[in-house]
Structure I
Amino acid sequence: MWRNSYVGNLSLFYEIEEKLKQGHNVVLISNHQTEADPIIISLLLEKTNPLIAENMIFVAGDRVITDPLCKPFSMGRNLLCVYSKKHMYDIPELAEMKRKANTRSLKEMALLLRGGSKIVWIAASGGRDRPDPFTEEWYPALFDSSSVDNMRRLIEHSGTPGHVYPLALLCYDIMPPPRQVEKEIGEKRIITFHGAGLSIAPQISFPEIAAACKESEAKDVYSQALYKSVSEQYNVLKSAIHGKQGLEASTAGVSLSQPWN
């Protein structure tokens with residue numbers, strides 16, 4: 001995987017490590033490509049930022065612990081499992097159980113954040129990215145503004161300084177999900193060797209966003225700002241990996257590196 005893999009804006013990961021050492025909380029609002037995302041993120045950062053790689057908490061869907069193919073990618077990761085809205089009513093009689101499980105996970109998240117020095121990754125779309133059915137191009141799935149707002153509120157109410165950063169991940173070729181959302185566990189999957197990319201952009205402040213728009217629009221505008229940043233970073237990673245531009249794909253906003261060299 002490593003020869004054609006890149007990390008964008010590595011300096012910001014060092015910045016985050018300092019904030020964690022100071023007792024601050026950090027939430028990474030990200031796109032989601034495959035169940036291997038947690039281990040890929042950790043591998044990409046283990047040499048330069050071991051504090052982040054070892055302590056990141058991943059808000060993950062239930063498939064990472066129920067699908068036999070996906071379980072190995074979750075071993076050794078810090079997971080808080082939730083049921084996605086997309087699968088809440090797959091089996092109607094289990095919907096109430098899933099809602100209660102999600103409530104327990106949110107309460108556990110709140111307790112963790114109150115302790116400070118936590119870094120949390122969450123896929124704000126509530127599921128994996130999928131290719132456009134007409135162009136076959138992959139792109140980050142749209143964010144659910146309610147999910148983004150829930151994490152923002154958890155940070156605000158933790159009693160500890162908190163920061164929200166947009167993070168982009170490109171690694172779908174390693175284990176692409178099915179083209180359509182499937183209800184059943186046991187999806188047919190193909191695993192291959194391929195380059196991967198990870199990029200982070202400066203934190204985005206909700207108060208600054210809220211001050212520039214109507215109060216009723218602030219939640220959606222904030223989510224859109226995070227999504228725009230993730231999409232822009234994703235396009236740089238795509239140019240570096242799929243466009244084979246490598247480090248030359250770097251832009252004014254995304255400085256690429258290969259930190260294991």
Structure II
Amino acid sequence: MGILNVTPDSFSDGGTHAGVSAALDHARQMIAEGAEIIDIGGESTRPGAAEVAVAEEIARTAPVIAALRGEWDGLISIDTMKAGVAAAALEAGADIVNDVSGLTADPEMVRVCVAGGCGVVVMHMQGDPRTMQKAPRYDDVVTEVQAFFEERLAALTAAGMDAEAICFDPGIGFGKTVAHNLSLLRALPDLGIGGRPLLLGVSRKSFIGRVLGSEALADRSWPTVAITAWAREAGVMIHRVHEVLPNAQALRMTEAILHGGISDSPGESFVRTSV
């Protein structure tokens with residue numbers, strides 16, 4: 001899953017891909033490098049980021065989704081917590097709703113996703129993007145994330161969502177300390193609920209810099225690749241990254257070791273039948 005932020009203030013690439021032309025250029029590059037899902041976001045979820053109005057978020061994302069859908073038949077995801085934005089994205093051609101609140105922030109989100117028959121990424125987050133990193137606390141972060149996934153799976157399927165449409169994201173960096181993040185990474189093989197796949201988003205995140213003792217974004221690239229390889233060995237099937245090529249290569253190498261063969265497109269058949 002290649003990250004395409006069409007925002008002015010995202011922590012890593014804010015403003016770089018604003019506008020349809022620049023966004024399409026970057027999407028094409030990621031697709032050429034092996035991205036099978038393009039995840040388009042119009043509101044930054046970095047700690048302390050300002051909230052964006054629904055109309056503005058739609059204006060940023062829907063034209064990009066429609067333009068990309070017009071030239072590509074791969075999977076497109078909308079990264080949003082707002083039902084109105086999700087509905088507009090699905091109308092424009094998106095296939096997946098990636099909601100960092102786990103479909104809890106907007107009471108209309110479940111209805112929109114069920115009606116749209118889309119894939120859904122259910123992420124765990126403690127608090128909200130504006131406050132989540134102030135003082136995150138857990139008795140047992142792994143157990144609490146597992147419990148959240150179990151509750152969400154039961155609630156969403158009870159609301160009419162097909163379980164086959166759901167995958168889960170432990171929300172690395174979303175209301176977690178470095179120790180919490182590392183605990184979740186160690187527990188990846190145990191986080192799957194109901195046989196549903198995991199998505200992992202660690203790309204360029206600040207906990208990597210804290211582990212390394214460096215504030216430079218460039219120093220987080222290869223550690224991201226290392227985590228991608230480890231996560232695939234631990235069973236993660238969807239990897240949300242900024243830099244597609246090195247992470248796709250890591251996946252291809254890891255899968256060759258795991259399965260003794262060569263894959264032209266790591267994870268494609270799994271993604272298309274599971275999300």
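We did not get these values from a lab; they are worked out from the coordinates using the rules stated. Computed from a prediction, not measured in an experiment: that's the story for all the values here. Cβ atoms are built from the backbone, for glycine too; each structure is taken alone.
Among candidates I, II, the computation of FRET efficiency 1/(1 + (r/R0)^6) of positions 189 and 221 (r between Cβ atoms, R0 = 25 Å, to 0.05) that gave 0.50 used structure II. Of the structures labelled I, II, which one yields 30 when relative contact order in percent (Cα under 8 Å, 6 or more apart) is computed from its coordinates? This figure was derived from I. Comparing distance in nm of label points 7 Å out along Cα→Cβ at positions 61 and 253 across structures I, II, the highest figure comes from II. Which structure, out of I, II, was volume of the Cα convex hull per residue in Å³ derived from, given a value of 135? Label of the source structure: I.
One of I, II was used to compute helix-only ellipticity at 222 nm (-39500 (n - 2.57) for each DSSP H run of 4 or more, over all residues; to 500), and the answer was -11000. Which one was it? Before the final figure, lay out each step's value.
Working: I: -11000; II: -13000.
Clearly, the read-out refers to I.
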